[in-house]
Structure P
Amino acid sequence: MPAETPPPSKSPAQLPSTEEFVAVQESAEFGELRRSYRGFAFPLTFAFIAWYLLYVLLSNYAGDFMGTKLFGNFNVAMALGLAQFLTTFLIAWWYARVAADRFDPKADAIKSRMEGGA
């Protein structure tokens, strides 16, 4: 049995108009939220992609280095491959914390005003 969706908090006649959405989008507060998000997400995304490409390039062109044994059968390639997973989880965790602390309160304030809450 599918879950029922809650009724909208406003009737269609009370929903913000296109002009209100555009006004919020052009507001300084929304611009600040967008800049702070982009200032966090874009450099982190670029750094992770660069880190991933470095791993791929090392795997393709530095086989001797990547094959260097660290201990037992555990080599540099395995260590860097596992580090890829670790950095993925760390980035997700870091983003969740930053979003909860910096982005969500600002977004919630804008949403609340748009919905007529405060």
Structure Q
Amino acid sequence: MNPILTTVALLTVSNVFMTFAWYAHLKELSDKPWIVAALLSWGVALLEYLFQVPANRVGFTVLTLGQLKILQEVITLSVFVPFAILYMKEPIKIDFLWAGLCMVGAVYFMFRGNLA
């Protein structure tokens, strides 16, 4: 499989786990002590790392560190927005669009040397 596609797939799965580890406890465990939320989140974050570490190792064979980081941030936003709207029931905001457009600019600047 293409290393960039492998990286994107692994980072996407990683980000689903990461987003739940970071934010789902706000909805699901708000009545529990913070230490319970922290320990459960840590367990979910372990799953995240099992995808993130191989993703970065594969990605770093064909991408620069900066490109890898921007790719990660774009995927993070792409996972976070549906999570916020569908799972956390946050209202849709135009700010999501503006943030996405800023990310498009970041992608352009990080990858423009590869475009020519």
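No value in this document is a laboratory result; all are computed from the given coordinates. Everything numeric here is computed off the predicted structure, so don't read it as measured data. Cβ atoms are built from the backbone, for glycine too; each structure is taken alone.
Determine which structure produced the value -22500 for helix-only ellipticity at 222 nm (-39500 (n - 2.57) for each DSSP H run of 4 or more, over all residues; to 500), calculated from the coordinates; the candidates are P, Q. Could you put the intermediate results ahead of the total?
Details: P: -22500; Q: -25000.
Derived from the structure labelled P.
Here distance in nm of label points 7 Å out along Cα→Cβ at positions 29 and 77 has been calculated and equals 5.4, so which of P, Q was it run on?
The value was obtained from structure P.
Can you rank P, Q by distance in nm of label points 7 Å out along Cα→Cβ at positions 37 and 85 and just name the one with the largest value?
P
Can you say which of P, Q returns 22.8, 69 when Rg and Dmax of the Cα atoms in Å is computed? Intermediate results must be reported in sequence, preceding the final value.
On the way: P: 22.8, 69; Q: 15.9, 54.
Source structure for this number: P.
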